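> There are structures below to look over.
The numbers here are math on the coordinates, done by the rules we state, and not lab data. Everything numeric in this text was worked out from a predicted model, so none of it was measured. Cβ atoms are built from the backbone, for glycine too; each structure is taken alone.
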Structure I
Amino acid sequence: MRGNTPCGIAIPQVFTDGPVDLPHIRRFLERAETLGYESAWTQETVLSSFAILEPLSLLSYAAGVTTRMRLGVSVLLPTLRNPIQLAKILSSLDHLCAGRLDVGVAAGGHVDETLFGYPKEKRIRRFVEGIDLMKALWTEASVKFEGRFWRLDGESMEPKPVQHPHPPLWFGARVEPALRRAVRHGDAWMGGGSSSNEDFAEQSATIRRLLDEADRDPASFRISKRVYIAVDDDRDRAERRLREWFGVRYGNADMASRDAIWGSVAECVDKTREILDAGAQHLLWNPVFDEMEHLELLADEIVPQL
């Protein structure tokens, strides 16, 4: 892939109008790697009325049909999972993909934790403690951990991840306290696809300020954005199809008009340049229909102009 900005692509994961199409996923991944995409990504939704594959299971499949692309999830909600088990799954997945794993996490809050057997109270504290515990299991031979929610007394977890000290942690966050946690505990931040270019510019500026306040080298922390995109000279058709998809995926069709990019190649290039100008060092393209066609269009016509 030409262009100077590393670009990832969202793996087909949501199937709103038909069964899960495994051959399509395989063809998509193989072609994405041939075209030179830097990475391929999933996202997490557990409960839904439409078909969406579990993100880590899908990445395990992607690990078997790719050899070069990095494989990421953006984002998991660790507050819905046991961190000991999650650390084991992620370490195993890092082996299955030969050290190509990126792990996106967020504190959540929009999902009712009680459905998963966890209390709503002290969610942020539990989130941070779970991250700290996973890091300890990934890096220490014998883990002694005294937390509010979990206590380990010399337990071990093997194998450690292939990547040292552990797979990069990408945080999803919007408000300043969450962005501050990203800078304190993470290796990267990815702006949400369901956020506007204006929101991203403001959040990116906050990240850069927080990096400076923490005396942290900006080169040690990546800034990215998921970009929902529809390339189509017929702008009305593109917007209509985006609105239909957002209406199913997020239950809010109006998010498409606010948060997605659509229109001709030139229009999509201009809108994407706004994201780069606002500080993005990495892009995660997320087409939601005509995925194979967008895979080619983005690589051949959008990225070379950025």
Structure II
Amino acid sequence: MNDGRVVVVGGTGFLGRQVVKDLVAAGRDVLVLARRAPAATPGFRFRAVDVSGGAELSAALAEERPAAVVNATGGKWGLSGRGLEASCVGATEAILAALAETSQAPRFVHLGSVLEYRLAAPDTPGSAQRAARSVSEYDRFKLTATEAVLTAAEAGAVDAVVLRLANVTGPGVPPASLLGLVAGALATAAHRGGHAMIELTALDSRRDYVDVRDVSEAVLAAIRVPGVTAPIPIGRGESVPVRALVTMLTEISGVPATVCELPARDPAGATEDWTLADLRPARDQLGWAPRRTLPEALRALWQDTMEHGPRR
């Protein structure tokens, strides 16, 4: 096993890109596995692999013999049904199966979601708080993936740690996400020198948002720190009105804008009213705490959007 080598599965997405960037900066030997090659591969290697399974995934892990594997799959934007299940569950199960075939036990860092807690036991150690709302298929699929990881870990098949992430923002945020959509509309208006008209569903929720760069630092800590078993919430430990975040981003941009809130299409189908991560497990077990403020995260988001346009 190569002590300095890390494989990042799904390393071309929003979370994966930042993790890869920070691993490279830390001097690690990084291989990214994903379906499509990025435009550039500064400081890391890339291998095109169908991460939903197959012999090529097992072969890649067997050849690399990494010290750690980061599972950054599980994107939800633009996906539903079988596509969403494949992203959240299929990829995770395929990685676990590939590791079992290669008889390797690298540190396996799985990126889950605080939304899983709506379905988990209420007194789970290191839990996040979440309002009681109806459950989305994304919540169910993310929990299924996490349970597969925890089951494998309990059986001794993998040395795993699960990070359950709050809402993540910052540079490179997906354009279909709330703040990505707002930033994209503001950037379009800025380039045209006009007024932004932004239509959004009602902004009544309160959510814990954390900078993607802080999330990446938590991932690097999880790779380094041994003996972590229970899932660890990662957020800022602050539940913020989403309406205030949209206002803050608009003010940071300096672009004249009107935000129109539309009634929810299906009020009964809202997946959460508020979320709040308990940061004590991350501090105690990983020595991690968020370092960036929300204004810092939104300024970085805005600068990245203006420089590079919406990321995919």
Structure III
Amino acid sequence: MKASGSFTASVRKRRRTIWQHGKRSLLRFLFIYLGVVVIVAALESFLMYPAPSPQNGDWKPQLDYEGIEIKTAQGNMIHGWYLEHEAAERTILLCHGNGEHMGYLGEQLDELRKIYRANVFAFDYRGYGKSPGKPNEPGIIADGEAAHDWLAARAGIQASEVYLWGRSLGGAVAVHLASKNGAKGLIVDRSFNSMVDVASNHYPWLPVRLLLSNRWPSEERIQSYSGPMISIHGKPDNVVPYRFGRELFEACPSDEKEFVLSENLEHNDYWPLEIYRKVLAFMQNCEDSESS
């Protein structure tokens, strides 16, 4: 009986030891996990808006353009480039992605001007390029609204007559502008339905849905836009998987919309010529339907 009692006590002691070790390990894991969550939350702006250094890029491109400074409703100054076409048939506002600034866009803007025979304006969000400040969702929205208003006034047209073209994060900016003011046509390039969904896809082990402050709910906003829309995405896009672009497209109530899915287009690839042609056909359809 003594031996049996000693064995039972030993087993209980080992169980207590295992439980204590397990409890300590769990607490250590939770402490580390919470620390990581706090760090990632603190770095949200840095991770979401990785603005390249303003010292990089070509800030004096060999093309005909005008540097523009605009004051937003919040008092922030934003910098952009306006490229005028001598025989313009349309006007385009380009909202760029979160990993670029004007210093990288000169050649592409000139291509848009020539291919689409358009006046083209692009701008840097606050904290990007030569636009001072710190980027955040309300601020970038205010920047987009100021750019949209300026371009419409400069071109002598209504805001609803501007083609809104948004790439990646810029797609969310363009969706907001279209939902607020309408558009001649909305061109969405590899954008998303919600930043929360994209971030959750990349960080499934983090409580993104609870913590994210820059949420960019394009799927909700686009429900207020019923004008023409074309959405472009690539199957191999790993930054913004194409299902998120498709969900945004499906949420738009427009009867004049088209989803273009490329088999080869990755997130930062340049468009092949065929997609430029599709967008040109889209613009011509917008203009034909308005005149008919």
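> Which structure, out of I, II, III, was Rg and Dmax of the Cα atoms in Å, for residues 70-221 alone derived from, given a value of 17.7, 59?
That value comes from structure II.
> Quick one: distance in nm of label points 7 Å out along Cα→Cβ at positions 30 and 254 came out at 3.1 when computed from one of I, II, III, so which one is it?
Computing distance in nm of label points 7 Å out along Cα→Cβ at positions 30 and 254 on every structure in I, II, III gives 3.1 only for II.
> I have 4.6 for distance in nm of label points 7 Å out along Cα→Cβ at positions 142 and 174, calculated from one of the structures I, II, III. Which structure is it?
I
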